[in-house]
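Some structures to go through are shown next.
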Structure P
Amino acid sequence: MLGSLSNLLPKWLVQWLNLYVAPFLKVQLQVMVQALLRGVFDTVLFLSLPLTLSVGSQAIWNARYQLTIAQQEQIRRWASVAQIIAYQEDVPPVVPLVLWYKEGGLQAENPPNCEGIMGLYTAVHTGQVPCFPSGPIGASEVAQQLRMGARVFKEHCPEVSYTTTNPAVLKKCYLYYNAGPNTTLIPDHSAYVMNGFDAQHQDMVLTDSSGKQHRLTAIGAWPAHLIIQTLLAQTSEPIAPTTILGPLLLGQETVDRIWVATEEGKITLNSEATESCRSAIVNDCFVAPHEDGDAKLRPDDSPLLIAPAQASELICDLLPGVELTPPRASIVLAPISGYMSRYTDAQGHLAIRIENDEWSIWITGLRSYTAPEGEVNPGKPIGVVGGAGSHTPGIRYVIYDKVSAGFVDPLSFIPAGHCPPAGTF
């Protein structure tokens, strides 16, 4: 710039500018550019860090879903229709949704194999029903096929009913739906039925109707049954918008894990009590628990470290049990030994199931998890609940008796001295 002006300025002024001004401008220009770049970098970092944390946390949380968010939304959308169909066809309430998940991925679109969203291979190939044309289908067609699948399920396994909860029966019925009622396969060895159920049932091999073998990644019908059942049993409003759900829950989990680590050595079991809160109530939803069996497998410990301040009456729905609310935040303990599975949905609901050879336990309504999936022993801290007045005030406690083949009164297993106050239930 100075060179272009030199012809118009006096020589003494040009010399002065070259001597004093030009070096100053060069130095300051470098400083200004550095400052500008640093400011741009700080601004980008300031704006991107929260976004990165949010997106990253949400991705970590989404990885805990056994079903995609779209599939969860589809289940909630069709739950009432599926329940009506199940009642009319006399099969358990979640069966139509489980079959739709297994055969059609819960998508309202017929695959190109003519079998529709319910995988009606035999009916199509024997001419009982015409080929289902591939492509998207409307709500009425979805409902019609859900009914057809439920009807075939009942035909293949007539012993099942709307109120059937026995895992052995349900596993067998899912196997019959897939392989036919004359199959000699064992349900627990079937990839269609059991894949993804626990650590021993992963990446199982499925032989399809044409004889080809496939190593599965999708979960089987029985774990899908448990997941959908747990999903529909939790109907409270989302605890936070989806955009902040992941960071919020992961942050709370970190805090709770630190708390549990400081308290874990102080935890003592309460199964030494010889009496429980009450004798077991038996009604249409609850059976009498078996008394024999392995005492070490029995759920004789309380699921809450702090005694509940109140309990609900017995609840009869997809997961019959009782609501237990502690007066403040409490660590949740494994009441039995067994394999623990975790169920997380896109609305922030957290649930746990622990199963051994004689009992299955569900605990829903958790604020956070504090233990990974796998084997647990009684008294193991598995989660935290918020307590009265919080967004996660209490747990739903559910006990299924695999020997008696029915749900049982949970309060009949909580040790005396750890019961809710008299008159609260």
Structure Q
Amino acid sequence: MPLFEEHPQRRALNDEVHSRPPVPLNTPELVSYLAFLHVDGSADLEAAHLHQLAAQLGLPEPSTDTGHVSLDAGEFRLRWERHSEFSSYTFFRHGADHALLAVPAGWRKGIPGQLIVATQVEVRDADDIPAETVIAQDGHGFTPTVASQIAGGAGWVLTDFRIVEGFSRFVVFNRSLTPRQAGRSVQRLVEIETYRVMALLAFPVAKDVGRLLARAEGELADLMDNMGNSTSTDDERRVLNRLTRLAAEVERSVARTTFRFGAAAAYYQLVRQRIEDLREVRLDGYPPIREFMDRRLAPAIATCATMARRQEDLSGRIARNSQLLRTRVDIELERQNQELLAQMNRRAKLQLRLQETVEGLSVVAITYYASQLVQYLAKGGKDYLAPATPEVITAVSIPIIAGLVALGLRRMRRQLAAEEAVPGH
């Protein structure tokens, strides 16, 4: 078979779809799930922390490069996964005891990051305690508010989505689920809980943005009123400065919240997809998970989406109004510049007239002094110039001198004008 040049990531990309298979579960099984947000570089500490657990349990050091690790300690199993914003730790324990009780306490308390989700899933055999009996007895220790059949009736799930003693809780009754079906169902339930909480991280942000938008929209309306009432360029510049500051404030908010709002929409889509994968069947008197999420989670996500749209819309309106105001300011500046140029043109013409007047006076003065010199010379040589008298010679020289002076000044003006027209002079 011929050898081909293989893409360096071909095998890794192919194995990615097989990297997180569901853990097969045999009832009874207790699952404890923890999700920790990455804060202050906590993600960089997770590998060493997992190696520490493996050393305590006498297991080989796991590789964390793929972003997922499975450890089997006998008494419990651990599945670790790293996601973009959080890492999850799922502990499985067969039997009736709390899954975390078998985990070394010191290691458990030292897990890096901030806890964002903690939930327990109890997988029980429906033949031991029928789901109907559990519901009638107020949920076997908790009051379920959400209940439905899953996997086309092969199992039941009960929950109330409340945190009690630090954990939310699901009870899954296995009627005819295979071990892999049970594992997939539990995985979907903990993912629904995780993505639900992660999506809601945007809700407090949306509230803060809502307060900012209410104030910014009111300020923008006031600025537009001020722009309409502006009577001078200085007024418009003051409005433009305030509008620029408002634009900067809104753009900072957009930059800080775009990721959070986008992530909320993506997480919500994952919640809906995982609910779809459960294949729920409604139980009389109880809402299924889909209905609960549509009633409780969807409005919060819609609020986030609305705030994101309002924020983008406000940013666009501020940009358009800023452009309009800049155009008005530019037009006013152009008008002022035209007036200034007209004034400079008038001054230049006046200066030219004055210069021409001065040049005329200069011709007269130079002619006068030059004719006096001619007269002195004529008087000194009158004996040689007879019969012409000094007065006649002086009178004849005046127009000649005036013409020569005028021609000289005109030539000088032309030379100066030519030098000014040459670049660099």
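Each reported figure results from applying straightforward, stated rules to the coordinates on display, with no laboratory input. Computed from a predicted structure; not experimentally measured. Cβ atoms are built from the backbone, for glycine too; each structure is taken alone.
A value of -12000 was computed for helix-only ellipticity at 222 nm (-39500 (n - 2.57) for each DSSP H run of 4 or more, over all residues; to 500); which of P, Q is the source structure? Could you put the intermediate results ahead of the total?
Working: P: -12000; Q: -21000.
This figure was derived from P.
Out of P, Q, which one gives 1.38 for Cα Rg over 2.2 N^0.38 Å as computed from the coordinates? Present the calculation step by step, with values, prior to reporting the outcome.
On the way: P: 1.38; Q: 2.08.
It was calculated from structure P.
Computing FRET efficiency 1/(1 + (r/R0)^6) of positions 113 and 393 (r between Cβ atoms, R0 = 41 Å, to 0.05) gives 0.30 for which of P, Q? Before the final figure, lay out each step's value.
Values: P: 0.30; Q: 0.00.
Working through the options, I get structure P.
Thinking of P, Q, which structure, once log10 I(q)/I(0) by the Debye sum over Cα atoms at q = 0.22 Å⁻¹, for residues 281-336 alone is computed, gives back -0.84? Numbers along the way, then the final one.
Values: P: -1.06; Q: -0.84.
For log10 I(q)/I(0) by the Debye sum over Cα atoms at q = 0.22 Å⁻¹, for residues 281-336 alone, the value -0.84 is produced by structure Q.
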